[in-house]
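Asker: Following are the structures in question.
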Structure P
Amino acid sequence: MINKSWSKASLFFFLMVAVIGTTLRAAGYFNIPLGYRNLVHAHSHTGFQGWVYTIMFLIITSIYISPEKLKKGKYSLQFKLTLLVLAGVLVSFSLQGYGLYSIVFSTLFQVLNYWFIYRFLKDTADTLSTQYSLQFIKTGLYFGLISTLLPYAIGITSAKGLNGTELYQSLIYTFLHFQYNGWFLFIVIGLFFRFLEIHVPAVNSTYIWYFYWLFTLAFIPATALSLLGMSFSSHLLFFAIFAAVFQIAGLICFLLIIKQMPFKLKSKSYLSKVFLYLFLISFVLKVTVQGLSVFPSMWELAFFEKNIVLAYLHLSLIGTISFLLIAWLFELGYLGHSHWTKTGSVLLISGYFITEIILMTGGLHWYYSQDWLIAGSAAMVSGVLAFIFSPVAGD
């Protein structure tokens, strides 16, 4: 069985991501004892692997894997080993950035990742194909498998002394695309549709399948949208336009699906609904912005304004991916209703909006305040900390 309290370990990694992010924001006010670049690497690796991966592991196994298969597949052992390895990832990247120990721990993580994907696909092979939510999740896992090949290409390129070249940067952007636009996003969308399967079973599945195929077919070409700032972007423009058109068409299908939802959703938790609605808003904004990036005036902002890039990444990773995962933590009872979770939700959401607004207005050269950015980041730290202190539902 999946122990609900294990979610606290995932939230701890989320806390570390928020703490490191706040530390990086405050770097101009005091000397950071660890290297700045090392912390940047620790921030991203802990965010992707420590927080998003582990909480997705818990949620999708809780929903789709029976207790018998959980035991047979040794999912409990998988999760515990993954936590140990990820502790090594956090410490090694913080201390040395890319080096011997961080590469060893990252490799061990990938081995455990392969084990998990293999077991999950095997244990859900006989699940009804009519569950469209599972189709999204399986597609996400396949994209995840493909993404694991890219670090090897990045490593070889780096070993040849090509750091900083367009080839190296292109591989980095492609890897990130496969991570947060690929397997993370597809799994999160699958979890959203699982929510509909449970609470709004009458939704027209035709639009869902249209949406699935439009987004799936657009995914590989959409890599071009991440590379429009390169010198060879003219050769990618056709693929970028193709992806943008398909994604916007998919978004229209998604909005038609949302239109069928009742205004007042049924849910086991009102906080689950709050984060679900925030996910919907963030997802629509994310796809719209990504589609518009095909226009020169937009991709120039996207590639040459660091604050715009950070705002988009946070829109994707916090507003879209993390908020949907938190919604499921409440839905499954991993987080209960208490003073801690209510306060934590207010702090996390407030901090998210503050940082997004400051990053966006700063990128547009309208208004920027480092103090407000630090305050927003600190609010998110406090919010996640409140979640960790909160009792598990039913305790």
Structure Q
Amino acid sequence: MQTLEDPAVTVGQARLARLLLPAGVHAGALPLLVGRALRGFCDGFIAVLLPAYLLALGFAQLAVGLVSSATLIGSALATILVGILGHRYPQRRLLLLAAALMAATGIGFAGLSALWPLLLVAFVGTLNPSSGDVSVFLPLEQARLADSATSEARTALFARYSLTGALSAAIGALAAALPGWLAAQLGVSFLGAMRAMFMLYALTGVALWFLYTRMPEPEPHVASVRTPLGPSRRIVTRLALLFSVDAFAGGLVVNSLLALWLMQRFGLSPGAAGQFFFWSGLLSAGSLLVAVPLARRFGLLNTMVFTHIPSSLCLIAAAFSPSLVATLVFLLARSALSQMDVPTRTAYVMAVVTPPERPAAASLTAVPRSLAAALGPTLAGGLLAMGWVGAPLVACGLLKIAYDLALLGAFRRIKPVD
């Protein structure tokens, strides 16, 4: 493991690492957290602006679901390739390729107006319509992070990683108000201002490319032990199947569809929706901080399950709420609970497999999640187009509760080994 005293680590990097990273984590993890912050910022405003952008282009609600599904399917297939072939190539090279793809995605969405070309760019690109990270970056960064920390520090590092994404996504959601401000102050069209936001997304991909070029390569003995999934295959397969149920449910209310639901039901503007997602993101970030001490006291699995069920009940209540204020209260309460399972779930997967299997385990648990989640947005978009406005939220809540109970029943006797 690279330490803060290694020659490859500069004095500035060491100081930042001591400030931003948990104890027991080496400085090589710092670029990954910075990159997560940049991507989270873009994900924050893209999730809110995507439905408004597609509606401004003249498409119906179903198109929002189709584009969201295309992004998730493409991410899933890219993650499959990483799981199968990723151990053969340096992780930094794959991250550089992903950053270049992010830049191309932003340029494509900024310059295209027809649905089928947009669907193609969404499929091959890195756009993220959800609150979490579902892109090809995820398994690459998770495996690198797992190698960067001791077993005692791993949960805290994943919580810090998720916290970074949540905070930056919350700030990014506020940036969804920029197109309206640009249209009012500079006289540009609202559509043109939204295209500029996609160019900002592309420029962020360029910034990530330069960031990853400075990321140190892992030590040779670390890179050489990465192998395909082996003795832990049965456990990982069972986890992946259950995670896919959770992901399908989450796909029904990805941020883009939730923003569309708020815009259609209550008439919220993109700027107002962005303010809601800002506060929602802050609460989610706070829940990530609470997850670590809860996991230490009650265990990873119990923390995952018993914080998730109340959040699903809040989502169901929001679907039946008659007023905007009550709906937002229920949704904010959900945000305060729903993300506590994110770092604990990742840490649990990394802990029940052997270290050489971690890249494959990260990929093979992420793939079913992405594939299952990809089905949800199209279904939700169709339900919204048919006027069944509360159905996606109710279905999501019920499925997530079923997932939590099944996960607890199947894994309550299986303890992490690392």
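Each reported figure results from applying straightforward, stated rules to the coordinates on display, with no laboratory input. Small disclaimer: the values here were computed from a predicted structure and weren't measured. Cβ atoms are built from the backbone, for glycine too; each structure is taken alone.
Asker: One of P, Q was used to compute mean count of other Cβ atoms within 10 Å over residues 178-185, and the result was 16.1. Which label is that?
Answerer: Source structure: Q.
Asker: Mean count of other Cβ atoms within 10 Å over residues 186-193 computed as 13.1: which structure among P, Q?
Answerer: Q
Asker: Where is relative contact order in percent (Cα under 8 Å, 6 or more apart) largest, in which of P, Q?
Answerer: Ranking P, Q on relative contact order in percent (Cα under 8 Å, 6 or more apart), first place is Q.
Asker: Which of P, Q yields -26000 for helix-only ellipticity at 222 nm (-39500 (n - 2.57) for each DSSP H run of 4 or more, over all residues; to 500), as computed?
Answerer: Q
Asker: If mean count of other Cβ atoms within 10 Å over residues 42-49 is computed to be 28.6, which of P, Q is the source?
Answerer: Matching structure: Q.
Asker: A further question follows. Mean count of other Cβ atoms within 10 Å over residues 250-257 was computed and gave 18.5; which structure, P, Q, did it come from?
Answerer: P
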